[in-house]
Structure formats: C-alpha cells, structure tokens
1. -11000 is what came out when helix-only ellipticity at 222 nm (-39500 (n - 2.57) for each DSSP H run of 4 or more, over all residues; to 500) was calculated for one structure; which of 1, 2 is it?
2. Compare volume of the Cα convex hull per residue in Å³, for residues 193-336 alone across structures 1, 2 and report the one with the greatest value.
3. For the read-out relative contact order in percent (Cα under 8 Å, 6 or more apart), a value of 20 was computed from one structure; give its label from 1, 2.
4. Which of 1, 2 yields 1.6 for distance in nm of label points 7 Å out along Cα→Cβ at positions 345 and 369, as computed?
5. I have -1.18 for log10 I(q)/I(0) by the Debye sum over Cα atoms at q = 0.14 Å⁻¹, calculated from one of the structures 1, 2. Which structure is it?
Structure 1
Amino acid sequence: MYGRGVLHPDHVPTPAEIREAAARLRPVAIATALEPAPRLSREHGGEVLLKREDLQITRSYKIRGAYNLIEQLPDVIRGRGVVCASAGNHAQGVAYSCARLGVPAFVFLPRSTPRQKLARIREIGGEHTRIELAGDSYDEAAQTAIAFADTKGLPVVPPFDHPDIIAGQGTVGLELVEAPTGPPDVLVVPVGGGGLIAGIAAYVRHEHPGALIIGAEPAGAPSMTRALEAGHPVWLSSLDPFVDGAAVRQVGELPLRITADMVDAVVEVAEGAVCTAMLRLYQHEGIVAEPAGALSVAALDQLADRIRGRRVACVLSGGNNDVSRYAEVIERSLVHEGLKHYFLVEFPQRPGALRSFIDGALGPGDDITFFEYTKKTNRESGPALVGIELARREDLEPLLERMSRTGISYRALDSTSPLFSFLV
C-alpha cells in the first residue's frame with residue numbers, strides 16, 4: 001500500500017532507520033529543548049529535565065511520525081490524498097505535513113474535540129485539509145475514517161500502530177541519547193496508543209541500554225497496562241476521556257510488542273494528579289501542558305524509589321490545551337489533593353437550619369463552593385448537595401466531627417457515586 005522503502009507493518013524500527021527519520025524530519029521538526037526543572041528536582045531528589053515537545057510547531061511530537069510516513073509515500077499515492085482519524089494532535093501533525101508536501105488531507109475527528117485543537121488544525125492545514133466530525137469518540141471517528149478511505153482508495157495515516165510512525169516518534173529518543181549534557185538515566189514517557197514510547201524504546205534500548213524506561217498512562221484509560229497483563233491488545237469497555245491525547249481504548253499491536261520487550265514499567269496515573277501537575281507547570285514553570293503532556297510529570301510522585309539521585313527526563317508530549325477546560329482541571333485537582341469534598345446533607349425544613357449548619361460545621365478555613373437545594377413540601381427534611389473547599393487536607397477530620405455534632409444527617413460522596421460524575 002505504501003511502497004518506496006516504507007517499513008513492513010510488523011517491523012521494529014532499527015536505530016539506523018530512526019536516524020534516517022531524523023534526517024527526513026529536519027525541515028519540519030525541531031530538536032526540542034531538554035530543560036532543567038529546578039522545582040521538580042528539589043521535590044523529587046534527582047535532576048529532573050523536561051523534554052519540551054510542546055515547542056514543536058504543532059505543539060506536540062505527533063508531527064514526527066506523521067511526516068516520516070507521508071513523506072515516503074510514492075507521489076502517485078500521496079497526490080490523491082491521505083486519511084487520518086485523531087483526537088487532535090495526530091491530526092495537526094498530518095495537516096501540517098500535508099500542507100508542507102502539497103498533499104490533500106481528510107481528517108476525521110470526534111465531535112468532542114476541543115475547539116482549540118479544531119482551530120489549530122484548520123490554521124495549520126489550510127486549503128489542503130478537510131475536517132469531518134464523526135462520532136462521539138476517537139474510536140467512532142476512526143471507524144468512519146477507515147470506511148471513507150476504503151471507499152476512496154486512499155491510504156490511512158495511523159496514529160501509532162505503524163513502524164514508520166514509530167520510527168518518527170523514535171527521533172525523540174535519539175535526541176535524548178544525544179543530549180549535549182549526556183543521556184538521562186531514567187526516561188518517563190506518556191502512553192496512549194504506544195507509538196511514542198515504542199519509538200523511544202526502539203532507539204534508547206540499543207544505544208543507551210542502561211537507561212530505565214517508564215511509561216505513564218491515565219488511570220481512567222489503562223489500555224497498555226491491560227494489554228501487558230493479557231499479552232495482547234485489549235479493548236477497554238469504558239474509559240475516562242479527560243486525558244484526551246492518551247485516552248485510547250486499545251493500544252497498537254506493534255507498540256505493545258516493543259513495550260513488552262523493551263520498556264521497564266508502565267504506571268497508571270490518576271487524572272486528578274495530572275490536573276495538579278498541569279496547574280503547577282503553569283504556575284511555576286510557565287508551561288501550558290495538555291493533560292497527556294503532563295502525564296510524565298504527574299507520574300513522578302509514584303516513582304520516588306526509582307528516580308532519587310538520578311537524571312530523569314520527562315517527555316512533555318504536548319501543549320494543545322483549551323483554556324475553557326481549566327475550570328474542570330482545577331476541580332479535579334482539588335478533589336485529588338483532598339481539598340474539595342461533596343456531601344448530601346439532610347437539612348430540617350425549618351427556618352434557620354442552614355445558618356445553624358454553617359455556624360456549627362464550618363471552620364475558619366472552610367468555604368462552601370457548591371450548594372443545591374430544593375424545598376420539599378410535606379417533608380420534615382430535604383437533601384442538599386453541598387461542596388466544601390478546605391484550606392488544608394488535614395482539615396477534613398475536624399470538619400466531619402463538627403458536622404456530626406450539628407445533629408444534621410449527612411453522607412460524604414466519593415468518586416464511585418453516580419452523583420460524582422455530575423460534579424467533576
């Protein structure tokens with residue numbers, strides 16, 4: 001289907017092939033900075049470095065794999081156009097590559113794609129890119145894209161499960177090994193479909209075999225972890241789509257094989273921890289990271305024994321974040337940090353009940369940030385949904401003790417409650 005030296009679908013890219021990809025990418029992809037992160041170094045007891053793939057023109061590493069594949073297509077094939085499905089970043093890589101090469105691009109995106117990513121795809125792809133919104137998830141968009149490609153006889157540029165994509169992403173590993181200050185001891189890499197970590201591992205494991213390679217994937221979409229446990233790709237029946245750049249229902253077969261052979265570990269990172277990492281990167285380093293981009297930094301808290309005293313490179317894979325999402329980012333972070341709690345409170349339906357609750361339950365650093373209540377007729381009490389923000393995590397137990405002393409019945413809501421999904 002692809003021809004002109006493009007790698008066989010089951011082929012594991014070699015270091016030489018990844019070096020060839022790096023030469024191919026010089027006109028379009030920069031060798032991104034490997035920046036010291038003093039705050040993270042202090043917090044984690046090692047030398048933490050950030051591989052800034054958010055600095056690419058497409059604000060993510062995806063340009064590397066997309067261009068590497070499309071550039072190698074025979075003119076007679078790519079002249080008719082290529083098809084891709086994406087949650088956003090892969091589409092930008094394809095759109096930019098096609099604009100540079102003069103290739104028509106047919107891009108299929110889920111309807112949930114953030115507006116910021118839609119705008120960037122249109123801007124980057126220009127007249128060469130046609131966008132179609134299809135389905136409510138990446139997987140539904142991908143099915144539509146494949147059907148379209150089959151009908152039109154056009155090649156599909158896959159997001160991760162192809163050796164030319166993996167070879168392109170592997171140039172990140174080449175740059176890490178050839179860093180002016182020397183290769184890091186530990187690499188922490190975000191994992192979605194597996195193309196990035198597979199490419200990095202394919203290069204690093206041969207050229208710097210002593211490095212520890214650790215994948216970080218969202219806890220709400222642990223497709224690589226489940227695949228490693230099963231020994232084959234597993235379709236996740238449900239997932240949390242928040243980390244949209246890495247929330248993949250099924251990893252690729254080739255990325256899985258490379259990961260199983262060459263990656264030391266894959267850890268699951270809570271979405272709330274990702275949100276906290278995003279906010280701190282913005283507040284302290286001035287870096288706008290998307291959720292998938294912050295995965296590697298968020299994973300550091302659970303890697304203490306493996307990184308202390310070592311040089312650690314976190315691949316910050318992308319910065320395509322829609323500012324309209326920050327309210328949810330803050331909410332998820334507060335809940336994860338134990339600073340935001342929700343309760344169902346049975347208020348007596350009498351005057352002064354709310355004032356009595358506030359006076360008796362809230363401490364000096366506590367704040368009601370959410371309150372939903374509807375008075376019920378012919379009832380002695382009525383439930384209210386109450387959100388309380390604390391100044392410190394340790395303030396929760398005193399709050400619960402004071403709430404109990406008011407004599408008003410209440411129930412704390414946790415993440416397993418159906419109501420919780422309406423709040424966070």
Structure 2
Amino acid sequence: MKPGGQRLLALCLCCAATAAGATPPPLGVEVFVNSRDPPFFRMLDPAKLARARLGHAVFNTPFVPAGTPGAARIDGLGPLFNAPSCDECHNEGADARGPRGDGPAPQNLVVQLQLPGPPDAPLAGDPRYGQELNTASLPSLRPEGSVTIRYQTLHGRYPDGTPWELRDPQYLLSNLRYGPLAAHTIIKPRLAPPLFGDGLLEAVPATVILGEGSSVTAGLPAWRWIGTHRELARFGWQATALSIRDQIGKAMAFEMGLTNPAYPHDDCTSVERDCRAAPNGGTPEVSAQLFDAVIEFVRWLAVPAAPAAAVAAAAHGQGAELFRQVGCAACHRPQLPVVLSAPGGGHVSAVISPYTDLRLHDLGPDLADRDASGERVRSLWRTAPLWGLGYRVGREQQLTLLHDGRARSLEEAILWHDGEARNARLAFENLPAKQRRVLLGWLAAR
C-alpha cells in the first residue's frame with residue numbers, strides 16, 4: 001500500500017461505518033518509524049503536503065536577529081525570548097522534557113505571567129514583564145530574569161502500606177531587570193505540551209465539548225472573550241488558546257519575540273523601552289506564507305502509537321475496566337467524535353481516542369499556581385489528552401509529567417490529582433497493589 005494509503009483507507013472506513021450506523025473506529029494513531037519525520041494522520045493532496053513540509057522546515061529552523069546577513073525570511077528573533085525555534089521546546093511535535101532536579105529551569109519550561117481576572121476574561125500580563133518571563137535575549141539587551149527550581153520531597157503510604165514519594169516544586173524568580181512583579185501577578189510555570197493530534201482535537205464539534213445533548217456534567221467549557229464575543233478554547237494546559245493558529249501565534253510572539261499574522265505585536269511592555277526600540281525583521285516578522293505552513297504541519301500531525309511490547313503487555317489485563325471503575329474516564333473520556341473534511345470533498349464523521357473531555361477542572365490547591373506574593377490561586381486545568389503516553393514512556397528515561405514536569409511517573413501524576421479528581425485518586429489508592437500495576441501498565445500503552 002502506498003504511503004498514506006492506510007490513513008486514507010481508515011478515513012473511508014469511518015465514512016462507511018457511519019453510513020451503516022455502526023460506531024466508527026478510532027482514528028489518528030500511527031507508528032512513528034522515525035521520530036525526526038513524524039507522520040500525518042491522513043494522506044494529503046500535493047498542495048497540502050508541500051505546505052506541511054515547508055511548515056516542518058520552519059518549525060525546525062532557528063530564527064536569527066533582525067538584520068542578520070543572508071537571513072532572508074527567518075530574521076526578527078526577540079529581542080527578548082525563551083527559545084529561537086519551535087523545535088527547541090516541541091521536539092518534532094513532542095512534549096518538552098522537564099526538570100530532572102534542583103537548579104535553573106530548562107529552556108523549554110516557560111513562566112507565563114497573568115493578572116487575576118474572571119476565567120473567561122482576556123489574558124492580561126504583568127505590567128512590567130508582559131505575558132511571559134523571557135530568560136534569553138539578543139546580545140544588545142539583557143534577559144528579563146532567571147528561574148530556579150527547588151524541590152521538596154513529600155512522603156506518604158497507600159492504604160495497603162506501600163510507600164510513595166512526590167516532589168513539590170518551588171520557583172524562585174531572580175535578576176528581574178525591570179523591578180518586581182506586581183504583587184497579584186500569577187506565576188505559571190509551563191512545559192511545552194505535545195502537539196500530536198491537535199488537528200483532530202480541533203475537529204471535535206463544540207457541542208460535544210459543551211456537553212449539549214449528553215450527560216457530561218463535570219468541569220467547565222473554556223470560554224474566552226475575543227473583542228465583543230466569546231469563543232470556545234481547547235488548547236494549552238488551561239485551554240487559553242482558541243485554535244492551532246492562536247496557539248502558534250501566541251508561542252511565536254511571547255516565547256520567540258516574533259510578530260506574526262495572528263499576533264502582530266511581541267511581548268515588549270511600555271517599561272521595556274530598549275526592547276521596543278530594537279530593530280524588527282519585518283511587519284510581521286513571520287510571513288503569512290511561513291506562518292500558515294507551520295499551522296498546516298501541526299494540523300495534520302498523527303498521534304504516535306505505543307511500542308508494540310507495551311500494547312501486548314497490557315492486552316490481557318483489566319486496565320480499561322479499572323480506568324473506568326476508579327472514575328478516570330469521567331474526565332479522560334476514551335472517545336470523542338470528530339467531523340473532518342473528506343479527501344474527495346464534503347465531510348465525514350469519525351471517532352478518536354484522546355482520553356480528554358477538553359473541559360476545565362479544579363484539581364485542588366496542591367496543583368494550583370501561586371501569585372508573586374506567594375498566595376495560591378484557584379487554577380482550572382484542561383483535561384490533558386492521554387493518547388501518545390506509551391510513545392513517551394518508551395523514549396524517555398525519566399518522565400516529567402503534568403504542567404510543570406513535577407511527576408516522574410504515571411503513578412506520581414495520579415497521586416497529584418485532587419479537587420474534582422479526589423474521589424478517582426482515592427479509588428486508585430485503594431486498589432490492591434496488583435491492580436494498580438495493571439492500570440499503570442495499561443496507561444503506559446495508550
């Protein structure tokens with residue numbers, strides 16, 4: 001079968017199954033033969049494929065300072081930034097590797113800054129530092145500041161006496177060049193999330209996320225005000241991005257200092273006069289052609305399949321049933337419908353298995369962010385998709401899970417759940433040790 005033929009066949013089978021009234025099979029998971037060449041979840045026509053390949057090249061290309069000789073269309077970096085390329089944090093579309101231990105925060109863990117406000121209010125950054133603390137700069141400037149992490153070890157036991165251990169991160173912001181943060185600025189450490197399958201998540205109908213016509217009652221949809229109207233957001237750790245376009249535009253503007261068609265202004269504030277006076281690489285610095293190509297690349301990225309050995313090991317267990325019994329499936333929904341454009345025109349319905357409801361949930365005070373004065377701030381989290389976990393488990397020596405990488409295993413990630421997920425976590429803790437291992441093994445094969 002030609003490359004992409006299986007993806008096209010799967011899409012056609014989905015169409016046939018839907019027409020026959022059967023449940024369409026899940027869609028979007030592919031074997032990643034080469035992690036440096038991630039596959040797409042469907043066959044693309046020549047024009048789309050060319051744009052996606054161009055987007056892949058731009059994704060991997062480090063941008064350079066404005067005025068660099070021979071830079072052509074890849075200049076305009078900074079002058080304040082965190083990373084010079086998309087790939088620095090999202091390695092070929094994957095998630096960022098988090099901190100291993102105490103010390104300076106890695107480049108791919110950014111600290112977002114936000115003033116408090118209603119959940120659906122437009123996001124406002126710190127008056128001095130903007131939306132993100134930029135820890136790198138061009139040679140002509142100095143970074144906004146630096147971030148250091150210190151971990152406190154927490155100990156506990158399961159009801160059966162088995163010990164567990166967690167690490168609780170504390171963040172120190174220092175060398176703040178423009179003075180202190182506003183006292184109520186919320187400090188939000190965030191690892192770059194995986195981008196795999198984002199095009200499929202974008203294809204989930206809004207009515208499904210809103211819970212219309214279903215029994216969905218947990219959590220809240222993520223509404224965001226855009227001008228005078230509200231839109232439903234579904235991307236990012238707290239669903240702060242409306243779409244793939246919005247997500248990429250924010251990252252380029254705030255983390256790379258690159259103006260683009262979605263965000264024509266970078267993150268320089270009125271206090272940062274030297275940043276505002278620095279030369280730019282054009283208006284916008286990322287052309288519409290290159291920007292749209294990156295969107296095309298991310299939109300079609302497939303979800304990596306778990307290693308065959310992990311799938312085989314989990315096949316004979318009761319993991320899926322335990323996942324449902326303890327209550328994880330209430331938010332990490334095993335299946336969601338999508339509506340996709342068909343290769344020959346029109347639309348086709350299909351089913352994906354992302355293990356998310358794309359809604360916001362309060363996971364308790366221990367996972368909540370803090371403001372600059374040290375006070376905890378109630379934080380709502382989008383249910384993180386679990387698809388692709390097996391790929392991650394199979395290629396990372398030490399996992400760094402959750403929004404800031406504090407969890408070093410799937411078990412630790414579960415133990416951090418509280419708030420709306422408290423009952424599910426307690427049910428997991430009360431499982432016999434063998435059943436806990438079965439459930440964790442099953443998760444490692446998603």
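1. So the calculation was done on 1.
2. Max of volume of the Cα convex hull per residue in Å³, for residues 193-336 alone: 2.
3. 2
4. 1
5. It was calculated from structure 1.
Bear in mind these aren't lab numbers, they're just calculated from the coordinates by the rules spelled out. All values derive from a computational prediction rather than experimental measurement. Cβ atoms are built from the backbone, for glycine too; each structure is taken alone.
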